[in-house]
1. Given structures 1, 2, which gives the highest value for relative contact order in percent (Cα under 8 Å, 6 or more apart)?
2. For the read-out FRET efficiency 1/(1 + (r/R0)^6) of positions 11 and 51 (r between Cβ atoms, R0 = 35 Å, to 0.05), a value of 0.10 was computed from one structure; give its label from 1, 2.
3. If helix-only ellipticity at 222 nm (-39500 (n - 2.57) for each DSSP H run of 4 or more, over all residues; to 500) is calculated from each of 1, 2, which structure is the one that comes out at -12500?
4. The value 113 for volume of the Cα convex hull per residue in Å³ was derived from one model only; which of 1, 2 is it?
Structure 1
Amino acid sequence: MSSRAILEAFSRARGSYSEFERLLKAVPSRSFTPKETKEYEDLVAQIAKAAMRSTAPIERPVCVEIAFEMEGDPDTWPTDVTDPDLDNAKKAILDGCNRIVWKDDRLVCRAVVSKICSRTPRTTVIVTPA
């Protein structure tokens, strides 16, 4: 959604929050997933398919534990500019598992996510019933 569309809706709403909200909902918007993120989500999906084998996606609420073990310098880590944002990394895992591990990531009702420095980089995902 462009800033121009937001300003136009704000102006037309004339101080009415509900009208502003209604006008914003009418504005078409698109989300954009960077190429690198999409490639990571595809890799997550590939690994999830192998782990699930032919098991159907879970259709009930789940809890998810995600541990990101990142390679890096312990002196600058985890603030190194090459380290991913924790929220974005979690979202990539959840999106990559959609329709494979669970029917939809809205079924994830609890998530415990950590990011630590390690000599052996890896990501561990544990899914349990909620």
Structure 2
Amino acid sequence: MEASRRLFARAEAGDIHVYVSAVTIAEVLAINYLRDDDPRRPKSTQRRAEEREKLKTWLASRTTTVEVDQSLALDAGEAGHHYKFKGADAIIYASALEAGVDALITTDKGLLKADSHAMPVLAPTRMGGQDIISI
């Protein structure tokens, strides 16, 4: 959690440029503390709505969205086949390739297994590059 906070702080300071796959944005906004047992979950519907708006504002001001089109979807299909990713992970990986980032930063165990010299896939604790795609 602390490494992720440092990552966000670096983005806010302008030390790194963050690319985010459109599918990641959808996933993050859909989750938004849906689990009842999450201790961070805001207690009120209004508070959850406020946090969603803050998140949308942060994403709009601090990141570049990698849009999903047919070409990226086809690349995602190839990546999914090669690395045995399911749909969303394949799109996220292909988005990193499309953006030409230095590294894909994630806590997703499946994506972390695809770490390679051609596309470093790193946990936030190992992040160092200037251009990243964050999930």
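Just so you know, all these numbers are worked out from the coordinates, no wet-lab data involved. Bear in mind that the values here come from a model prediction, so they are computed numbers and not experimental data. Cβ atoms are built from the backbone, for glycine too; each structure is taken alone.
1. Answer by largest value of relative contact order in percent (Cα under 8 Å, 6 or more apart): 1.
2. 1
3. Corresponding structure: 1.
4. The correct label is 2.
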